[in-house]
Structures are given as structure tokens and as C-alpha cells.
Structure 1
Amino acid sequence: MAMIDESLLAGAHRAIERWGWRQATLERIAAEAGVSRMTLHRHGITRDGLLGALSERLEDAYRSGMWPALTAPGSGRERLEQALAGYCEAVEANLELLAALAESDHNAIFHEDGPRGLTRTAFTEPIRRLLQDGVADGSLASEDPEETATLLLNLVSWTYRHLRRGHGWDTERARDGVLRIALDGVAAR
């Protein structure tokens, strides 16, 4: 695979966010990155290769974004709210990239192999841990934290993205509405 540097990834991300995946041609990606289309061609860089690299960068950013909630003081519910709000921020920064990943063969970044059909632990592990902490401190209820983590991540990411892109809701309205329903769904009764 061709070496893809950070400036090229940033340009590809800008092109996808500006034009959407289907219209983010290599020409547009090259222009956003400040290189020629021929430079990309000579280095064997493809749209799919860029999307794959962006998906890896997204996974790294997600893990980094979850760390504050995992190490913060407070109840499991408070920390879960912080984590899910952070996840909304990550979705906001990647609205079109997530749409591109959903439309392409790269959507496997999110899916774990196996009969349960869960989201990969790279994404769910922090949420699972916060759910377990909340069950232990009495602020959350979850019979199966592993499955609930998959449900929460999908509820938050896809619903938030749809409300922002499809309904034109502002970030605060979309985030607050989605988090209210998500957190009420796992609140201890």
C-alpha cells in the first residue's frame, strides 16, 4: 500500500466532508491536499486506500476521545453521558466520512465477526466499561453491557448523523435529544 501522509489524509477528509464520498474525486482530493492528481497516481494512491486510512484515523481519534470519560470522577451514568457526548463530537467532525464508510466496503471497520453481530470492541470497550461501572454504582442498568454498548453506539452515531444531515438539526439539539433517549434507556430504575 502506498505511503499516505497526514497532509494527504487531511486533504482527503476535507474533500469528503465538502463534497461527500461520491463526489470526492481524486482530483478534488488532490486539490484539497495541495498536490496534483498525477502525484497521487504515481504513488499508487486510490480513493479506497485513502478511505481505509481515514477509517483507521477515525478509530484512533475515537479511542483518544473516550479516555477522558474513562478516567473522570463521577458515576457511571455521568461518565457515560460524557463519553456519548464526546462520541457526538467525533461524529460531527466526520459526518460525511461516516456516510462514506457506510456506503463502502470499509464499513467492516465497525463490525465484529461472529454470531452476535456486535460492533467491534475497539469502539464498544469504553462504553461497555462505563456501563459496568454504572451497574456497580447503581446509576445504570444493563443485563448485557457488551450488547448494550453496540446498541448505544449505533443509536447515538447513526441517529445523530441523520438528524444533522437529514433534518438539519443544530448540533446541540441533535446531541441533547439523542443522549436523553440513550441515557434514559439505560438508567437504573
Structure 2
Amino acid sequence: MRTLFTGFASRLRRFARADRAIAATEFALLVPFMLTLYMGSIELSTVVTVDRKVSVVASSLGDLVAREKNGTFVLTSLNDYFVAAQSTMSPYPTDALKQVVTNVWINSLGVPKVQWSRGHGGATAHTVNADYPLPEELLGIVSNGDCVVVAEAQISYTPLMGYFFKDAFTLYQEFFFLPRHEECLNNPS
């Protein structure tokens, strides 16, 4: 029994002193972690980039509509704005991109109501005369009788590799603009 223990102890000491193939062992242990980190950083950076592009789409759309002068706003211009804003998503696909622009009017009671709304890319427009929840900070800026242009954009993001995010999820942005010419925009027709 003693010789068995002595032989095992000497092999254990030899194993502890051995330095051959340590680099290969460390590499084999670190490769899965490093690949996971690398693939995760690619996936995360893509999600952040697409989210920023959705922000640019909503911001561009709202800014273009808010610049319109009342009485000259036509539906063909609005459709052009949808297409122009959509082009900022390049090089990412836009088939799942939905855009909505809404003109919200603050009535005499201070309640925001939908004056008109248009959707693009399969998005559903808001119901006319329905209440629209504006942020409290914005309600402190606008007065009764004022209008606010609300631009929304959303896209269903499908993960590239599916290692970290398994299912598709929605990226959504909403922006608020005051009309530049201080009057509510007519319903584009």
C-alpha cells in the first residue's frame, strides 16, 4: 500500500512540474469563452446599430413632416417622406419596418387627441379623435389648441446567429415635434 501511495505521489509531483502542452491546454480552455465573447459582441453591436437606425427613421420622418406648411401638405409628399426615412435603414432590410406619423391636437380641456394619422409598411394608423398619451414633460410645453407631430418607427429584429437572442423582438422609437410654422397640419389628402 505504501509503494502504491509513493508511486502516486511521485507521479503527482511530476505532473505539477511538467510544463509541456500547457499553452495548448490553456488555449483549449479559453477558445469557447473567447468565441462566445466574440460572437456576442457582433450580435450586440448589430442590435445597437439597427436600434439607432430605427431612431433615425422616426426622427427623420417627424422632422420632415413638422417642416410642412399648413395648406400645402399632400399625401404624395407624406409617402415620399416615408420612403426617404426608410432609406436610412440601409444596409439592413426594411421589409419589416413600420412607420406611423400622427398629428396630435391638444383640445380646450388640455386632452391630446389624434387629429389625423397615417401608417406605412403595414403599420396601423391611430384612430382619429382618440386620446393620445403624450409625455408629461411635453404637456408642460404645449398649450391648448397646439399640435404635436408624433413619428413612430418599429422593426421586428431577427437575430443574426441565434446564439444569444433566440427569438425575434421589436425595436421601437417614438419622437415628438412641434410644427415649425406654429399651426396644426391639415390632413394630407
As an exercise: relative contact order in percent (Cα under 8 Å, 6 or more apart), calculated from one structure in 1, 2, equals 20. Which structure is it? 1
Working back from -14000 (helix-only ellipticity at 222 nm (-39500 (n - 2.57) for each DSSP H run of 4 or more, over all residues; to 500), computed), options 1, 2, answer is structure 2
Candidates 1, 2; Rg and Dmax of the Cα atoms in Å, for residues 100-171 alone computed = 14.1, 41; producing structure is 1
Working back from 9, 26, 21, 13, 8, 6, 6, 5, 4, 1, 0 (P(r) over Cα pairs in 10 Å bins from 0, in percent, computed), options 1, 2, answer is structure 2
Have a look at 1, 2 and say which one yields 14.9 for mean count of other Cβ atoms within 10 Å over residues 60-67, as calculated. 1
Any idea which of 1, 2 comes out highest on percent of Cα pairs over 13 Å apart, for residues 92-139 alone? 1
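We did not get these values from a lab; they are worked out from the coordinates using the rules stated. The model shown is predicted, which means the values in this text are computed figures rather than measured ones. Cβ atoms are built from the backbone, for glycine too; each structure is taken alone.
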